[in-house]
Structure 1
Amino acid sequence: MKVRQGFVSNSSSSSFIIGVGKIKDRSALKKLLPKSSYDCYCDILSTTALLNKNYHDYGVRGDWLTVIANVNSEPEVSIKFDPDGDDDYFVVNIGNNEGDQAFWRNDMGDLDYGRVNDEWFGGDQRKILEILKNKDLFHEVQYRIGVDRNG
């Protein structure tokens, strides 16, 4: 019989990037987006599309357009939403499933979520994060990175 020692859990850990922005220039933003990526969810949506689309992880909630990360604590970001406007919005909800080992520190005997920062993300995810940080692309933008349990 095998006995596992160390950290044992039925849930796992996931890093995330969530963001929402009211776009200034749709074509400029589209030029910066990765061509295709299996590990990034991001979309450009019109006011009309958002009014007709409301999922658990993003949507219009009253006067706000909100994106919620798919982790236990459900962190969120929001910006004001004008249902009568003719605006485009950038919605990002990226969740990874690295598992606990990626965050485990033997010297602490515990998970260390504090090391998740901008440098944690690479490839297309890093490109999306840089887009969210570019204030010239948005009238208003909010984003958040982090890590939490996902089960």
Structure 2
Amino acid sequence: MMGNGGEAGDASKNGSQGGVEASYVIHDHRSKRPHHDLRLERGGVLKSWALPKGMPSLPGERRLAIMVEDHPLEYGSFEGTIAEGEYGAGEVRIWDRGTYEEVSWSDEKIEFVLKGGKASGKYALVRFRKAGEGAWILLRGRG
């Protein structure tokens, strides 16, 4: 099921005051179309976005992020092969992992700070409605 970022009236999904720290993982997914998957722990699941061109590496860079189905928390440690014919078939490896601090979270914008290895720093996910359902832009912050 495609996550929608929250339901009206659910404060845990529809907005926050920030300061929450939880885990994140970025998978390197070698499927038919190689990409990264950004996964943020929230509400007992991993909220997930496919990043067709990977993580932005420089401040100010933007990347398309497509929201995909939520994954169970256990998937955060998964590495291996997803069999041909299965959803997401291909090799999956952990590219980066750590914790993140939630700065703000709403249906339109998610701001967070990754505290890990390769992708440490400030980021924002912003809805990109013109590109269609589930489309977001991932921005690398400055500073």
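Below is a table of values for the structure above.
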| item | result |
| --- | --- |
| helix-only ellipticity at 222 nm (-39500 (n - 2.57) for each DSSP H run of 4 or more, over all residues; to 500) derived as -4000 - corresponding label from 1, 2 | 1 |
| Of the structures 1, 2, the one that 1.00 was derived from, the read-out being FRET efficiency 1/(1 + (r/R0)^6) of positions 65 and 105 (r between Cβ atoms, R0 = 41 Å, to 0.05) | 2 |
| Value 128, calculated as volume of the Cα convex hull per residue in Å³, assigned to which of 1, 2 | 1 |
| Highest-scoring label, criterion being FRET efficiency 1/(1 + (r/R0)^6) of positions 49 and 113 (r between Cβ atoms, R0 = 25 Å, to 0.05), among 1, 2 | 2 |
| Which entry (1, 2) yields the derived value 4.6 for mean projected area of the Cα convex hull in nm², for residues 41-88 alone | 2 |
| Which of 1, 2 leads on distance in nm of label points 7 Å out along Cα→Cβ at positions 25 and 81, largest value | 1 |
| Identity of the structure behind 26 (criterion: relative contact order in percent (Cα under 8 Å, 6 or more apart), calculated), options 1, 2 | 2 |
| With distance in nm of label points 7 Å out along Cα→Cβ at positions 73 and 97 derived as 1.4, matching label from 1, 2 | 2 |
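All of the numbers you see were taken from the coordinates with simple rules; none came from a lab. Since this is a predicted model, take the numbers as computed values, not measurements. Cβ atoms are built from the backbone, for glycine too; each structure is taken alone.
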